[in-house]
Structure P
Amino acid sequence: MKLGYTILYVEDVRRSLDFYAQAFGQTVKFLHDSGDFGELDTGSTSLAFSSRKLMTELQKNPKPANAKAPSFEIAFTTDDVAAAVARAVAAGAPLMQPPEQMPWGQTVAYVADLDGFLVEICTPMAL
């Protein structure tokens with residue numbers, strides 16, 4: 001099997017799509033007419049967004065994300081972490097951790113998105 005997509009439960013899907021386009025240079029792939037579901041074109045695996053309102057209507061009980069106590073993170077890779085972090089912060093992303101060289105060779109930084117999801121910005125792993 002292949003991972004098809006990851007869905008983040010957000011307050012406002014359109015706002016999240018616009019934020020990810022501005023902050024991380026992503027392209028909107030799809031937004032449902034209802035505004036309650038959308039996807040970004042992020043490569044072979046899509047990053048999707050569903051409104052918490054829709055999830056509640058579907059008998060789910062989504063909780064807001066908290067970047068200071070995350071249950072998971074998403075990651076974008078780039079060769080220029082500092083520039084990507086500056087772009088994200090300029091778009092309104094709170095800086096959680098500035099770029100840092102890790103012992104395994106990666107440069108890693110963290111920001112939060114507008115709904116509190118933790119977003120790692122890092123260089124690709126050397127194989």
Structure Q
Amino acid sequence: MFTIGKLAKMTDSSVETIRYYQRIGLMRIPEQQGNYRFYSNQDVETLSFIQKGKDAGLQLSEIHELLKLQIDDRDQVRKVIEQRLEKIDLRIKELKALKKRLSSWVDECKSTDENCCPILKELKQ
């Protein structure tokens with residue numbers, strides 16, 4: 001059994017992060033015993049799961065959904081990850097379009113003979 005400070009140190013988290021996860025329902029809030037709340041190995045596993053999910057690029061809402069699933073809910077787990085992949089693909093397309101736009105502005109800025117900056121001119125229109 002650990003205090004929140006010990007849990008934070010064990011998992012390279014902060015106390016504030018753990019409390020935030022509790023507020024949004026990702027982690028349980030243990031019963032108070034005297035002046036302290038004590039955490040278990042299950043809480044360490046939950047926090048590790050959350051951190052690994054974040055490292056994999058999952059949003060907290062997706063991690064929350066996965067935490068509710070059982071180990072044999074493969075179809076549902078796959079569905080959550082496939083939806084995340086779709087969002088990533090969409091974001092990649094958006095970023096490529098943004099890169100193309102900004103690159104064209106830089107090219108125009110390099111090649112223009114005008115005194116005014118074509119980038120600022122475009123932004124002000």
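Every number in this text was worked out from the coordinates using simple rules, so none of it is lab data. Predicted model, so just to flag it, every value in this text is computed and none were measured. Cβ atoms are built from the backbone, for glycine too; each structure is taken alone.
Using Kirkwood radius over Cα pairs in Å for the comparison, can you identify which of P, Q gives the largest number?
Q
On distance in nm of label points 7 Å out along Cα→Cβ at positions 49 and 97, which of the structures labelled P, Q is highest?
Top value of distance in nm of label points 7 Å out along Cα→Cβ at positions 49 and 97 goes to structure Q.
Here distance in nm of label points 7 Å out along Cα→Cβ at positions 57 and 89 has been calculated and equals 3.9, so which of P, Q was it run on?
P
Which structure, out of P, Q, was relative contact order in percent (Cα under 8 Å, 6 or more apart) derived from, given a value of 16?
For relative contact order in percent (Cα under 8 Å, 6 or more apart), the value 16 is produced by structure Q.
Could you tell me which structure in P, Q was used to calculate helix-only ellipticity at 222 nm (-39500 (n - 2.57) for each DSSP H run of 4 or more, over all residues; to 500) as -21500?
Derived from Q, not from the others.
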